[in-house]
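**Student:** Structures are listed in the sections that come next.
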Structure I
Amino acid sequence: MRRCVFLDRDGVIIRTDVRDGKLYAITSLDGLEVLAGAGDAIRRLKVAGFATIVVSNQPDVAAGKVTRDVVEAINAELMEKLAIDEIKTCFDSAAPCYKPQPGMLLEAASDHDITLDRSFMVGDRWRDFGTGGGWLHDDLY
């Protein structure tokens, strides 16, 4: 079984917009900016033997702030540029895939033969860290 580092997308790998002190996901491919050091960090994780899987909530699609096509184009660009194994995206805040629910992690674990208790989650919000559900390695908390 493999170890994995699960990564949130917005604010961890790519820049988010900040308006009135709040973070907002980008709404166009033109706004895509990979954060300094993110690509190198992901490459180092791969060299260390970790799978790298992005797990991203995208509620702005349902809210009409961005189209699913734009989100998928951003994800495709990231897959092309970075050493990411897969990007899992949840668009529905009521679905079991929506963080902090564990759906995306469970699906990734099944798809990629990942052992969750030897894996980690990197995020920038409480929803990301709550996603581990007690399975993820917790000696960093």
Structure II
Amino acid sequence: MTDNPILLVTLITGRTIEQGVGKEHGKGSDEYFQSVSVCHIDPEDLKKLGVNEGSNVTISTSCGSVVVKALKSLRSPHGGVVFMPYGPWANSIVSPETDSIGMPSLKGIRARIEPAPNKSIASLEQLLSEQFKRTRNASY
């Protein structure tokens, strides 16, 4: 195993029950944050990365990078496939291009995952501020 393990994966995004329940508490709630700032990784892929469930990882695509919590997928085996619930963390690394169909591609995205033990998960406010390059107090 290398000092800096990197896993090349296919990223799939979608809805989850937890995400829906979190959304009912409000998108600014801790329940929502805990339900969407995560990714579900095959247990064997967690071993390849050298991370435990609950560890932070960085997921990068051609559109950006985001730090999320790694969870052990309960729907394994599916080595090389990672799932993220819909939400601002997934949206920050998915292409906004719709290719004239009105909906971005949310499945089958090439991605890279690496351990991020010393990085924290951005709050919703931090993530949106970074994505839109402005703060709540910006003058227009």
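Any read-out appearing in this document is the output of simple, stated calculations on the displayed coordinates, not a laboratory observation. Since the model is a prediction, treat every value here as computed from it, not as a measurement. Cβ atoms are built from the backbone, for glycine too; each structure is taken alone.
**Student:** Where is relative contact order in percent (Cα under 8 Å, 6 or more apart) largest, in which of I, II?
**Tutor:** II
**Student:** Let me ask another. Assign the value 15.5, calculated as mean count of other Cβ atoms within 10 Å over residues 10-17, to the correct structure from I, II.
**Tutor:** Clearly, the read-out refers to II.
**Student:** Taking 131 as the value of volume of the Cα convex hull per residue in Å³ derived from one of the structures shown (I, II), identify that structure.
**Tutor:** Computing volume of the Cα convex hull per residue in Å³ on every structure in I, II gives 131 only for II.
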